[in-house]
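Each reported figure results from applying straightforward, stated rules to the coordinates on display, with no laboratory input. Just so it is clear, the model here is predicted, and its values are computed rather than measured. Cβ atoms are built from the backbone, for glycine too; each structure is taken alone.
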Structure P
Amino acid sequence: MSMSRPLRFGVTLPQIKRSWQEARAAAIEFDRLGYDSLWVCDHLYGVPAPQLPILEAWTQLAAIAAITQRAKLGTLVTPPFFRNPAVLAKQIATIDQIAPGRVIAGLGAGWFPPEFEQTGCDFPSTRERLRALEETVEIMKRLWTEERATFEGRHFSVQEALCEPKPEVPPEILIGGGGEQVTMAIAARHADTWNNMAIAQAELARKSEALDRRCEEAGRDPASIEKSQQCVVVIGEDDAAGRAKLEKAKKVYGGHMGGALEEHGLWGSPERVIEGIERHRELGVSFFVIEFFGRDTREPAALFAESVMKYYATTSTAATPPST
């Protein structure tokens, strides 16, 4: 259970159909507000419509690293086959030089065929993408910790490879995805954090139990891996304002991110959002990666920081949330 872990709140940056100026302004504000981490999705195409313009993930994070001071920086999530894993390890090690100790390597299998197939990237079966994911993690970890790294895999190999300068501390690794057998087994073997996708938020209890089983099978204490939840947050000054925004959000997100937003998501007044956070904590979640609903997400992010984050900063983590 994560009830003993301090809560962490991360927030996604403007990226799809947004300008660098918007992303820059949001990153500076989120960093100032005290969010634990800033996140981008690693897609080459906009989702779900490939023609949507989108900023490339690691390029954007490199720029964000230079203009922020404290928040960690991560991708949700980077798949294999977009980049050679040794090159990716080098990219991350370089960003770590810009923002020491602040990079999170968020990794997953990938799922959106057009951005692979139309750009000439391999997109094998899910089984092979997961095999490639684990090979990627193995190579990156070795490059960050060994003087020269050698690894021979089915998809990726390195021979006496160098990565200098190395991060002083190997970056935190997050594995995202809902596969209860293979994906979670990879997380149990390699990850500091596992992330449950927003689309599977309603299935969190089952996913959390499955991860515990994979950890036990790997000989790992389940409490040693942090559980995180990708989620939409729809917050208003009171429940009436929150409900009005929720109705708009359900139309915008539909099935991709919305899913069971009303029943299982975080929405409403700050007090109601806190109650939702507590429900997630009871299922083992201590880390929330938030996409705020709104055209300018700085506004709901500020309300969340000034109410919800302030509540947890000034109250025992075991406290009962205020009633609505």
Structure Q
Amino acid sequence: MRRIFAAIISGFLLAVTIAGALIAQVSTLRKITQIELPGPKGKRFDYLTVDPDDHFVIVAHMRGDQTYFVDTRTNQVAATITGTPGVEGVEYVPEGKKVYTSNSGDNTIGVIDIAQRKVIKKLKTEAKPDGSTYAAPFHKLYVSDERGEAEAIVDVRTDTIIKTLHFDSETGMPQYDPVAKLVYVNLQDINRFAVIDPQDDRVVAQYPVAGCRGNHGMALAPEQRRAFLVCEENSLLAVFDLEKHVVIQTLPLPAGADVVKADAGRGRIFVACYSGAIAAIQALGSGQYKKIVDAPVEKRVHSLAIEPETGYLYVPQEQEKGAPASKLIVYGLHAQVL
């Protein structure tokens, strides 16, 4: 009996060891390449967006006052756009082949013509424009004026601000839900999730996000009816059910969690954290989510984009081993994690 028991224990420990080895093997980011960016080193970056039609990742160099178009086929900088002071948000709009920048330096929304690769127009907003989202069927761009506690709404056909919504809170990242045809925006001072109907731009609902403090970042998995909210003040990722309008799960994040992106087709969520990590989270068949790893990266990394075809992460880096840098790092997650 003792031998059988010992064999069982031995087998169990071996299984745990193998499982641990497998987890260690697949639960990390691998560096694919790095791209030198032309802006000043050691200066803060902000959001990125992907233009899949022209094969660009578009990078906001906030404290460099520039916006970069990086070709994902060659991993080269294809254009450097000036005239975007304090650029925070960047949004690709296929309609009209334009990119819109949120310029906190002069409180404007910049309109970049992709073919000309230059700013062709600026729209004056309220204080500190930040994240943005595009509601294609309605020809509208929604830009959070974070410090202005507002949401500016742009008609992308005329490039004019047609309405500004005001809230009792600073506004965090907005997102358009193509399934429900609604726009969501984080109200980060009051820990609420606001819903806008883009047909008439009315705020139709607000919901509390229980357990989440300072909900700033947001990403969606629309088909799964989930929103992922980064709770900056208590370092959590809140999984919000878009049908029940409640938080159904929270997961711990490293300090300084900021930008979250969802690779919904692969069931992955990534959060860039200023303390020096990218949290990788995987969807489970049960409808729950599991943290795979807090992959170590350089400190002050707080933003990323996902290239949809490859699933690669594009991560701007303002320092390397403590020294100032201006780089875009391309990472892949091991293919076994699906």
P, Q: which one has mean count of other Cβ atoms within 10 Å over residues 28-35, as calculated, at 14.9?
Q
Test item: mean count of other Cβ atoms within 10 Å over residues 36-43 calculated as 15.5, pick one of P, Q
Q
To test your reading of the models, identify which of P, Q gives -2500 for helix-only ellipticity at 222 nm (-39500 (n - 2.57) for each DSSP H run of 4 or more, over all residues; to 500) when calculated.
Q
Value 18, calculated as relative contact order in percent (Cα under 8 Å, 6 or more apart) from one of P, Q, is from structure P
Starting from the value 1.01: which structure in P, Q was Rg/Rh (Cα atoms, Kirkwood Rh) calculated from?
Q
If you rank structures P, Q by distance in nm of label points 7 Å out along Cα→Cβ at positions 92 and 124, which sits at the top with the largest value?
Q
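Please state which of the structures P, Q yields 15.5 when mean count of other Cβ atoms within 10 Å over residues 76-83 is computed from it.
Answer for the origin of the read-out: Q.
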Compare FRET efficiency 1/(1 + (r/R0)^6) of positions 196 and 308 (r between Cβ atoms, R0 = 30 Å, to 0.05) across structures P, Q and report the one with the greatest value.
P
